[in-house]
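Structures for review follow.
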Structure 1
Amino acid sequence: MEQQIEKKKKVLEPYQEIERALIKKFRKPIWRKFTEAINDYDMIQEGDKIAVCISGGKDSMLLAKLMQEIQRHGKFPFELVFLVMDPGYNPRNRKKIEENAKLMNIPVTIFESPIFNSVVDIKDNPCYLCARMRRGYLYSNAKKLGCNKIALGHHFDDVVETILMGMIYGAQIQTMMPKLHSTNFEGMELIRPMYLIKEEDILAWRDYHNLEFLQCACRFTEKISEAEDGVGESKRQEMKMLMKQFRNTSKHIEMNIFRSVENVNLSTVVAYKKDGVEHHFLETYDRSRKFRKTEYGDIPAVMKLIRQAQVYMKDAGIDQWQDGYPNEGTIAMDIAKEYSYVLEENGKILGTMAVLFDGEPTYDKIYEGQWKTNDEPYAAVHRVAVDAECKGQGIAGAMLEEVVKMCRERGIRSIKNDTHKDNKSMQRMQAKNGFEYCGIIYLEDGEERIAFEKLIEL
């Protein structure tokens with residue numbers, strides 16, 4: 001008689017199921033977006049000690065698990081503290097946080113503060129005041145624990161809603177930044193690792209595991225709930241309702257709002273502030289700006305921009321332009337071949353790039369992807385550098401607009417370029433200006449580069 005051997009499946013603890021689902025079922029909408037934000041905005045460095053701030057809601061609890069996972073699977077060591085502030089929760093809410101933390105295997109450190117008692121009778125902007133006070137207590141206690149950063153659970157929807165609130169109620173264009181240096185706690189930094197994760201995906205994760213979290217649990221929202229009339233709902237809730245209407249109109253609206261603060265063209269803005277100083281379009285209205293071919297006499301000015309870029313990449317740990325390339329000889333050769341261009345304003349060179357219309361041999365073969373166009377003429381853009389004093393003013397974008405004009409004059413509908421995989425600032429610039437990732441190319445010396453292409457409407 002044959003004996004039947006029954007293989008028993010390993011029974012996972014609830015927290016293990018949650019961890020597994022993050023890497024598998026929710027890999028694309030949550031885990032990839034989480035790691036993308038951390039990498040794109042350079043949020044975590046080796047040796048960091050980060051206080052993950054937990055309010056007890058779905059966002060902060062998910063953040064805690066994500067931070068645990070990236071600590072476990074990350075490229076370099078850093079420390080985590082899971083910090084819970086009790087601002088005056090009623091006992092059942094405090095208990096709920098502790099139970100969820102235990103269920104999810106999150107070793108929390110709890111401290112108390114008197115915030116709820118302080119803001120309960122405030123009529124104007126109680127949520128804003130509460131958030132400011134919370135932030136201060138979190139920074140203070142995180143610093144006492146030896147942390148240099150705090151991590152908050154704000155997500156993609158929070159960013160979009162902030163942009164809308166700034167426009168509608170603040171009469172300004174502003175966003176919730178992915179990371180910030182603290183102005184009151186020296187050496188401390190705030191990061192938002194869930195910056196690119198949508199709330200609908202967080203809700204899906206919560207419901208998949210049948211988890212129950214706190215909503216807000218403050219005295220203010222409890223009063224609203226008891227009244228059952230919605231009076232006193234926050235402006236953020238108002239923005240959520242507005243976004244719901246927008247989504248019914250178009251699925252692209254929220255992403256367009258998000259990207260609007262990445263694509264600000266200062267030449268089309270009436271006024272703006274930088275470092276506390278207000279600027280008006282009339283300041284530059286009569287300035288003469290032109291995109292022209294580089295002359296040999298421009299080489300010192302062009303090399304100044306290139307050396308600035310080399311220093312920036314060195315400081316950022318980017319192994320690009322660190323071997324003496326490009327040098328004066330490279331630029332002189334570009335000038336001789338009529339490749340090199342500069343953007344000049346009132347006699348000052350603000351940016352430079354090389355534009356090739358006779359093909360780029362290293363683009364003949366592309367790996368792990370494909371070009372959008374094949375066997376068609378294209379413009380290849382290389383050696384882009386912008387004056388460090390003009391960063392964030394759309395100089396690279398202005399030069400690319402000129403390249404687009406040049407392409408249209410020639411009946412060319414494609415612009416191609418490449419960059420180092422670690423050069424995130426260049427990649428963000430490409431994304432802002434309509435370039436899309438196509439694959440990997442290899443330079444003549446065998447170095448790997450990631451390749452991009454932009455299609456032009458003729």
Structure 2
Amino acid sequence: MTLTLHSLGGAGTVTGSRHLIEHDGRRIMVDCGLFQGYKTLRERNWKPFPVSPKSIDAIILTHAHLDHSGYLPKLVREGFEGPIFCSSATADLCEILLKDSAFIAEKDAFLANKHKYTKHTPALPLYTIKDAEAALKQLRPIPFHKEVELPGGGYVQLRRAGHILGAANAELRWGGKTMVFSGDIGRYDDPFMLDPEAVETADYVIVESTYGDRTHPKNDPMDALGDVIEKTVQRGGTLVIPAFAVGRAQLIMYYLWKLKQAGRIKVVPIFLDSPMAINATDLLCRHLDDHRLSPEICKQSCDIATYLREVDDSKRITRDNMPKVVIAASGMLTGGRVLHHLKAFGQDERNTILFSGYQAGGTRGEKILNGADSVKMFGQWFPIRAQIESLPVLSAHADSDEILKWLSGFKNIPARTFIVHGEPKASDALRMRIEDDLGWDSTVVDPVDRYRLESQTP
């Protein structure tokens with residue numbers, strides 16, 4: 001009875017996490033994410049799934065971010081019928097993110113056809129809102145720290161990973177082996193999210209490596225954000241913050257609340273222009289066990305911004321040249337209302353575009369951060385003259401030191417550590433650190449290979 005690991009995504013890249021475990025003719029998949037960034041990666045979302053979706057018995061979802069959950073509607077449409085196990089907060093967030101992702105896909109296809117900036121006739125959405133709603137019906141929320149039986153005889157237990165609401169490490173016991181999937185590991189001593197929980201034992205560890213080749217700055221995030229706002233306002237400009245709707249937007253609002261409390265940005269209007277981020281923010285005070293904020297501070301930080309739900313309100317602030325802060329999704333400028341703000345404010349050097357998280361290769365965010373003087377949106381090229389800033393200290397991803405800290409929580413030495421979810425440079429840097437600092441056998445996962453978990457070779 002062979003037990004194997006095959007990463008169908010999230011290997012050699014930070015997107016499309018899909019880790020398939022096979023045992024005795026049964027299949028369990030951990031995460032089911034969208035590929036994002038480079039066109040060659042995005043095109044993989046459209047290709048037939050490497051195995052029959054109907055043959056997958058169950059999916060374990062570590063958290064709700066689209067690079068881990070965003071392919072679910074398409075997989076369900078193509079035949080996956082099994083349960084999707086996740087935390088309660090992840091289920092709530094998926095209802096927001098998957099519907100929004102489908103809405104944007106449908107809208108983008110409509111606009112591409114209407115304005116004829118598409119090579120496809122007609123342009124089609126990857127999936128629809130109806131597909132997303134069908135996938136949501138298969139979610140099965142489970143409590144943290146409770147072992148739950150899976151189809152096929154395996155067992156799963158979730159532990160808190162920090163990172164965002166509901167994020168989890170997943171411990172899978174199956175075929176006589178224990179496999180621990182890190183998901184995305186959060187930060188330690190974060191003022192907002194809980195610390196990642198330690199896991200004591202595993203035969204195999206599958207660990208992310210987003211920031212496997214670097215450490216985050218040690219400067220104070222609140223001060224750094226305040227400095228950027230003050231400089232922008234002094235120029236008479238607007239600060240646009242592309243932010244991940246789940247996690248990052250709420251963290252930024254918390255720091256903005258602290259800055260207001262400190263008297264640094266008393267008169268600067270703040271807008272949250274993302275229905276998805278607004279809905280995710282509403283969940284904060286419903287899931288108090290998933291973060292550090294008290295009910296009072298949670299409410300106050302959520303109330304710091306003016307919420308813009310309607311398109312007309314969003315258009316109004318793009319026409320307003322008064323200094324302000326605009327938080328809008330998406331975090332890597334892949335779509336959503338933030339593109340309209342980039343079009344409106346990105347062409348004026350008085351304004352600032354502030355990146356607050358990881359920018360995957362090939363995204364508009366990565367191109368701008370690396371000096372692009374123009375970007376393509378809505379079928380046209382637009383110049384970028386605004387000031388460009390980045391605050392990696394705001395990241396919700398563990399850096400290499402923090403990943404090593406989490407791994408050091410294991411009391412046994414795993415037979416093998418598999419490194420996933422990172423660009424090649426970051427993954428290999430983490431491999432070397434694991435081998436040098438911990439003395440563990442580690443492998444950077446190749447998406448082509450199927451790894452036998454009973455042995456030391458693929």
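None of the figures in this text is laboratory data; all of them are computed from the coordinates on show. A quick note: this is a predicted structure, and the numbers were derived from the prediction, not measured. Cβ atoms are built from the backbone, for glycine too; each structure is taken alone.
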Any idea which of 1, 2 comes out highest on distance in nm of label points 7 Å out along Cα→Cβ at positions 40 and 432? 2
Can you rank 1, 2 by FRET efficiency 1/(1 + (r/R0)^6) of positions 272 and 336 (r between Cβ atoms, R0 = 25 Å, to 0.05) and just name the one with the largest value? 2
Rank structures 1, 2 by relative contact order in percent (Cα under 8 Å, 6 or more apart) and report only the one at the top, that is, the highest. 2
Please state which of the structures 1, 2 yields -8500 when helix-only ellipticity at 222 nm (-39500 (n - 2.57) for each DSSP H run of 4 or more, over all residues; to 500) is computed from it. 2
One of 1, 2 was used to compute P(r) over Cα pairs in 10 Å bins from 0, in percent, and the answer was 4, 16, 25, 23, 17, 10, 4, 1, 0, 0. Which one was it? 1
